[in-house]
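FYI, it's all coordinate maths here, none of it is from the lab. Keep in mind that what you see is a predicted model, and the values were worked out from it rather than measured. Cβ atoms are built from the backbone, for glycine too; each structure is taken alone.
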Structure 1
Amino acid sequence: MNRRRFLHQIGRGTILSVLAIFSGTMIYRNLNSDGESCEFDFVCRNCKKVKSCRLPDGIDYKNKNSIQ
């Protein structure tokens, strides 16, 4: 095995390892997320999802304004 081929295989292995770790991390984060995220920067009065919101700020807003 010559030096050029060795370095090429090391580079290829590094790139594949990084891609595998990145995609595994993204899959893990997607499976473990509960699907709740705020799209309005926590401006609850303008949000159309406030009635079904489970985030702490949304719950506080519903309690203060008695939204069911």
Structure 2
Amino acid sequence: MGLKDNLSNLAEEAKGKAQEAMGKATGDEGKQAEGEATQSSANFKQAGENLKDGDLKGAANDAKDALD
């Protein structure tokens, strides 16, 4: 996988964590849910990148994280 894709996915996941934390801190369930969805999206993208690279174990772990 390209470094650019990896960094993009990590940035998207970090954004989702920040959104989720902000939602929890302010009691905004919508923002919290949006953050969780953003994290799931990033994890699914990372799983796809791992599949392209032939890393089945990494892909499975990222897919599992996306569903948690």
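Worth pointing out:
- Answer label among 1, 2 for the case where helix-only ellipticity at 222 nm (-39500 (n - 2.57) for each DSSP H run of 4 or more, over all residues; to 500), calculated from the coordinates, equals -30500: 2
- Read-out relative contact order in percent (Cα under 8 Å, 6 or more apart), computed value 30, structure in 1, 2: 2
- Comparing distance in nm of label points 7 Å out along Cα→Cβ at positions 21 and 45 across structures 1, 2, the highest figure comes from 1.
- Ranked by distance in nm of label points 7 Å out along Cα→Cβ at positions 29 and 53, structures 1, 2 are topped by 2, which has the highest value.
- Comparing mean projected area of the Cα convex hull in nm² across structures 1, 2, the highest value is found for 1.
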